[in-house]
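Below, each structure is written out as C-alpha cells.
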Structure P
Amino acid sequence: MTRRVLVLGCGAQGRAAVHDLATGADGTTVVVADANPDALAISRRHDPARVTAQVVDARDEAAVYGLMRDADVVVEALPGSFAMPMAHLAAASAGVSLVSSMYLRDPQERDPDKRAAAERATRALASDARARGIAILPEFGLDPGLDLLLGVRALAEVDDVIEFHSYGAGIPGLRARANPLGYRFSWSPIGVMRSYRRPARLIRGGVAVDVPPTALFEPDRRHYVDLPALDARLECFPNGDAVHYAELFGVNDRVREMGRYTGRLAGHGAFWDVLVKSGFLESAPIDVRGALVSPIEFTATLLASQGQFQYGDDDEDLAWIRADVRGRRDGAGVRVVYDLVDRRDAATGLTAMQRTVGFTLARGARLLLDGTLGRTGLLSPLDVPYDLVFPALERHGIVVSRTEATWTSGAEM
C-alpha cells in the first residue's frame, strides 16, 4: 500500500525532508505544497512517481485541508506563525497526524492574556488529536528536537544529576567566516533576530534566575567552549527556559546548575549586545518619514539582503548540539557529554542545518506512518526513544559522539 506524505513548505528544511522521504526504500510518495512556484522545480529533481508539487498558499485553509485529507501524514515546514494553525487544521478538521520542527506557542510572548489563550489552544489541540486518534509531534527538529533526545540519553547515565547544560549552534565553516559578523543565516533571518530578543531562564545554585532579553549578550552571561571538530572556539549565551526543560526532564527538584545555550563565533555577543541595547531588535514600529517600520524587521531584512550573510552553493555550514550532564554514578563524580556535529553534504548540496532539521522531520513522519510510537494526542520529542531516531540519522552520516570523564563539583563549564 502506497503511503502519502504531505510536505507543507519547500524552504530549506522542507527540501531536506522531501529528499529523505523521496529517496527512501519504503516507496513513500510525497506531495509538496508551497506558495512559491519554485516548489514545482524542486519536485522535478525527484522521481515524478514519488514526488509531485502544488502551488498552494498556506493561508488558504480550504486548499490545505483538501491536501491534508488525502495524506497519511503531514510534515509542516512553514514559518513559525503557521505551526499552531496547521496543527489545529490537521487535528480538528482533517484528522491526520502531523510533525513539525516549530514551537506551537511563541516562546517570546510575554503578554499574560496571550499566553493564557495559547495554553487553552494547546489543550484543545491535544484533546482534538486524542479524539481523532492521531498524533501531533511539534519541536521535532535539531533544537528543539534532537537536543532533547540527547539530554534524555545523557541523564540516564547518572544516578544523581547535579548539572545539566545543553547547547546548540549553527556556524559557517572555516572558509565561510570572512564577513563582519562571522555568521551566515542557515535558517530564517527574522527567526534568528527574534531568538535574540527572547528572555531566558537559568538554574543557579538550585534557584531559577531570569535573564531579560536585553541582558542575553552581556559579558557575564557568556562562556566559551572549545570545539576542535568545528575549528572554533564558541561564545555561548543563554537561550530558552531551562527551568521549563528541567521540569520536562523530571530533574527540577535535583539539578543545581542548568542552562540552555546558543553558540556563535567569538565576538558575536559584543556586537549584538550593542544592537539589542540600542533598540535594533524591538518589534514595535517607529515612524520613519511617515512610514511605520519595525526595527527588528528592518534589521533582519537588511542583513538578509546581503550576499555576504547568505550561504553560497560552495559554502560549508556546521551544526552542533551537546548534552553535558554532570553528577554521581555509584557514588563517584562523572561527566557524560554527547555531541552531534554535522557539515554540509557536497553530494546533495544540503546544508548541515537542512540535514539535521529536515531529516529529523522525515524520520518523525515515518514513525507516525508506522505507528511505532503507539501514542496519540499531542506528543513531545521526549516521547520518542533515542534508538528510533539516531540510527536512521547515522545512515545519512549524522553521527553522535560520547565522552566520559571524572568530575568534581564546581568544575568550570
Structure Q
Amino acid sequence: MSEVVKLTIGEKTYELPVVLGSENEKGIDISKLRSSTGYITLDSGFMNTGSCQSAITFLDGEKGILSYRGYPIEDLAANSFFRETAYLLIYGQLPNQTQLDGFCNKIHSYSVLPEGIKRILDQFPIDAHPMGVASSVIAGLSAFYPEYLEGEMTPERKDNIMAQLLAQVKMIISYFYRRTKGLEEVAPSKDLTYAGDFLNMMFHQKGFTVDPEISKALDILLILHADHEQNCSTSTVRVVGSSKANLFAALASGIDALWGQLHGGANQAVLEMLETIQKNGGDHKKALAMAKDKNSNFRLMGFGHRVYKNFDPRAKIIKQACDTVLNRLGIHDPLLDIAKGLEEEALKDSYFIERSLYPNVDFYSGIIYRALGIPTNMFTAMFTLGRLPGWMAQWKEMTEDTATKIARPRQIYIGEQKRAFVPMNKR
C-alpha cells in the first residue's frame, strides 16, 4: 500500500498521498488539499514546497550532492565540456559523437545577430548594466523571429530556438562589452570551444590567442553554473513559461531574477567585499571579527548557502579552476590572498563551523572573472551564460509535461475587512 500522511482538522481526518523521488526524496501531495478541506499551506519563499517533478537536477544540501541527469557534478567538471553538458541537460543523455557534432553545428548555424538587434544594442549607454541589456535584448529577439510565437511549438522548433539562443546570447554579451570599449564586433569561430569562442569574441585583438587551459577553466565554471534545481531564476522561468509565454520572454524573466544580489549577483558582492577589506588595510582576521559582531554592519559574502548545509560541492572545483587561471596568467592578485586568508581562518573558527558557513561557488568565481579582465558589472551576465542550458532544459521539460498547469500560488489575506467607502469631502 502506498504511503499516506494523515491530516486531522477538527474531528475529520484526511489522507494525503506521499510522492517518492528516485533518490528517495519524499513529498506530500497537497494538490487537492484546498478542494477537500478548504485549507491551503503557508510557506514563505516556497522553501518547503515542491513546485514540480523534474528529472534534470538532483541536489542534496545535507550531503553536498549535485548531479545533472544522474551524473555527479565532479565527473562532469573533470571530463565533460560545456556544450556536451548542455546537450545532456536539454536532451537527458550524454551525446555520441554524431549527436554532439550535429548539436554544435546547429548552434554555430545561428551565429548571426539580426542587424536590428545590433542597432538596439548600440542605443544603450555604455555604462548600462549588462543584465538590463541582456534581459531587454533577449526579450526583443522575439520581434525578429515571429515564427516562434505562432502555431505549435514542435520538437524541431524547440531544437532550433534553443540552439539559436545558445549561439546568440554569448554574441549579445560580447557585442555589448566590445561596444563599451570602442572595439569592433568579432565573429564567432566554429573551431573553438564554447568558452574559448566567447573569450575570443570578448578580447580578440592583434596577437590574441585563446589559451586552452584558461578556456577549459571557464568551461568548468559554466558547467558548475549550468543548473541548480528549482532556484529563484529557474522557478521564474517555469512560472512565466507556464502561461505559454514564448521562450524569449521566459528567459528574460529568468535573467531579471538572476540579477538580484541574493542570487546571481552574489559573486559581484564577494569581489566588492574583498575590495572593501583591501581598502581598509587587507586584514582578513579583522574582517572575520566584524562579521561575527552583531553590532557591525559588515557582512561576509560568499560563505554558506541557502540549500547546502555542510559544503557546496562546486566550491572545491572552482577553487582549483581559480588557481589554474591565476597561475596560467601569472597573476598575483592581492584579493586572492585576502580570500584565502578568510577561507583558512573561517574553516577553523568555531563560530563559522557551528553555523556551517563555508566558502560557496560565488566565493572564487568573481576572482576568476576579474583575472580574465571581465568587468565586475558583467559577472552576473557570465552566470547567465552558464545557466542558459539549465533554464531551457527546465522550460522544455515543463512544456512536455501534460500535468503542467499555469502557476497560481494562493495567499493568506491579512488586510482590512470590509469598509464603507468614504467620500472625498469627508476624508
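Numbers for the structure displayed
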{"read-out": "Among P, Q, which structure scores highest (criterion: mean count of other Cβ atoms within 10 Å over residues 266-273)", "value": "Q"}
{"read-out": "Read-out log10 I(q)/I(0) by the Debye sum over Cα atoms at q = 0.15 Å⁻¹, for residues 2-105 alone, computed value -0.52, structure in P, Q", "value": "P"}
{"read-out": "Test item: helix-only ellipticity at 222 nm (-39500 (n - 2.57) for each DSSP H run of 4 or more, over all residues; to 500) calculated as -16000, pick one of P, Q", "value": "Q"}
{"read-out": "Kirkwood radius over Cα pairs in Å, for residues 274-361 alone - structure with the largest value, from P, Q", "value": "P"}
{"read-out": "FRET efficiency 1/(1 + (r/R0)^6) of positions 346 and 378 (r between Cβ atoms, R0 = 41 Å, to 0.05) - structure with the largest value, from P, Q", "value": "Q"}
{"read-out": "Ranking P, Q by distance in nm of label points 7 Å out along Cα→Cβ at positions 114 and 314, the structure that comes out highest", "value": "P"}
{"read-out": "Answer label among P, Q for the case where Cα extents along the principal axes in Å, calculated from the coordinates, equals 78, 67, 59", "value": "Q"}
{"read-out": "Which of P, Q leads on distance in nm of label points 7 Å out along Cα→Cβ at positions 18 and 138, largest value", "value": "Q"}
{"read-out": "If FRET efficiency 1/(1 + (r/R0)^6) of positions 26 and 402 (r between Cβ atoms, R0 = 25 Å, to 0.05) is computed and equals 0.60, the structure in P, Q", "value": "Q"}
{"read-out": "Per mean count of other Cβ atoms within 10 Å over residues 258-265, the highest-valued of structures P, Q", "value": "P"}
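Values quoted throughout were computed directly from the atomic coordinates according to the rules given, and no laboratory measurement underlies them. Model, not experiment: these values are computed from the prediction. Cβ atoms are built from the backbone, for glycine too; each structure is taken alone.
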